[in-house]
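Colleague: Structures for review follow.
The numbers here are math on the coordinates, done by the rules we state, and not lab data. These numbers come from a predicted model, not from an experiment. Cβ atoms are built from the backbone, for glycine too; each structure is taken alone.
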Structure I
C-alpha cells in the first residue's frame, strides 16, 4: 500500500468517526431537548389539573352561596307576605274603629285605641329584640 491509500483510508475512517461523533452529539442534544419538553408538558398538565381543581372548588362555593341567597329570598318573601297580611289586618281594625266612631261609642273607641297602641308597642319591642311574632 502506498501513502495515498493509507491517507485516504485514514481520512475515510476519521470522517466516519467524525460523522458518528456529530450524530451522537446531535442525538444527545435532541434527547435532552425531548426530556426538557416532557418536563414542561408534565408541569403544564399539573398546573392544568390544579387550575381545574381550583375552578371546581370556586364553582361549588358559588353554587352554595347561591343556594343560601335563594333561601334568604324565600324567607324574605314569606316575611313580606306576613307583613302584608298584618297590614291588611290593621286596615280592617282601622275601618272598625271608624265605624265605631260613626256609631258614637267613644268609650269602646278609646279602649280600642289603647289596645292598638299596646299592640304597636309590643311589635316594636319584638322588632328590636329580633323576635318573630
Structure II
C-alpha cells in the first residue's frame, strides 16, 4: 500500500515540481530560472489534499465519523493552500508585497505536513481494508 500511495499521490502531486526541475535542467546556463517555485509547492499540497478526499469518498470500510472529520480537515488544508497559491499569483504582479522566502517556507512546511497527513489517511484506509478481508 505504501508504494501505491507514493505513486498515486506523492508522485502525481509532484508533477508541477518535477516539470519545473526538468525545464530548469534544460534551459541554457545564461537563463535565470528558479528551481523551485512557491506556486508549484502550493499545487503539490492542493493535489495531495484532493487525492485524500478522493480516497476517502471511495472508502466504504472506514468509520463515518472519522471519514467526515478527515474530509473536513482536507478541505481546510485546501483553503489554506488556495490562499497561499493566490499569494504567489499576486506576488507575480507585485514582488514587494510578500517576502518570497517566507511564502516558500510556509508552503514547504504545510506540504510536509500534508504528506504525513496523506500517508496517515491512506494507511488507515489500507488497514481497514486488510482487516475487513
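Colleague: Please state which of the structures I, II yields 17.4 when mean count of other Cβ atoms within 10 Å over residues 80-87 is computed from it.
Modeller: Clearly, the read-out refers to II.
Colleague: Still on this structure, please answer the following. Tell me which of I, II gives 2.4 when you compute distance in nm of label points 7 Å out along Cα→Cβ at positions 8 and 64.
Modeller: It traces back to II.
Colleague: Rank structures I, II by mean count of other Cβ atoms within 10 Å over residues 72-79 and report only the one at the top, that is, the highest.
Modeller: For this comparison of mean count of other Cβ atoms within 10 Å over residues 72-79, the top structure is II.
Colleague: Continuing with the same structure: Figure out for me which of the structures I, II the number 0.75 belongs to, where FRET efficiency 1/(1 + (r/R0)^6) of positions 24 and 56 (r between Cβ atoms, R0 = 41 Å, to 0.05) was derived from the coordinates.
Modeller: So the calculation was done on II.
Colleague: Given -35500 as the derived value for helix-only ellipticity at 222 nm (-39500 (n - 2.57) for each DSSP H run of 4 or more, over all residues; to 500), which of the supplied structures I, II does it correspond to?
Modeller: I
Colleague: For distance in nm of label points 7 Å out along Cα→Cβ at positions 16 and 40, the calculated result is 1.1, so let me know which of I, II that is.
Modeller: Working through the options, I get structure II.
Colleague: Here's another thing I want to ask about it. Hey, Cα Rg over 2.2 N^0.38 Å derived from one of I, II reads 3.27; which structure?
Modeller: The correct label is I.
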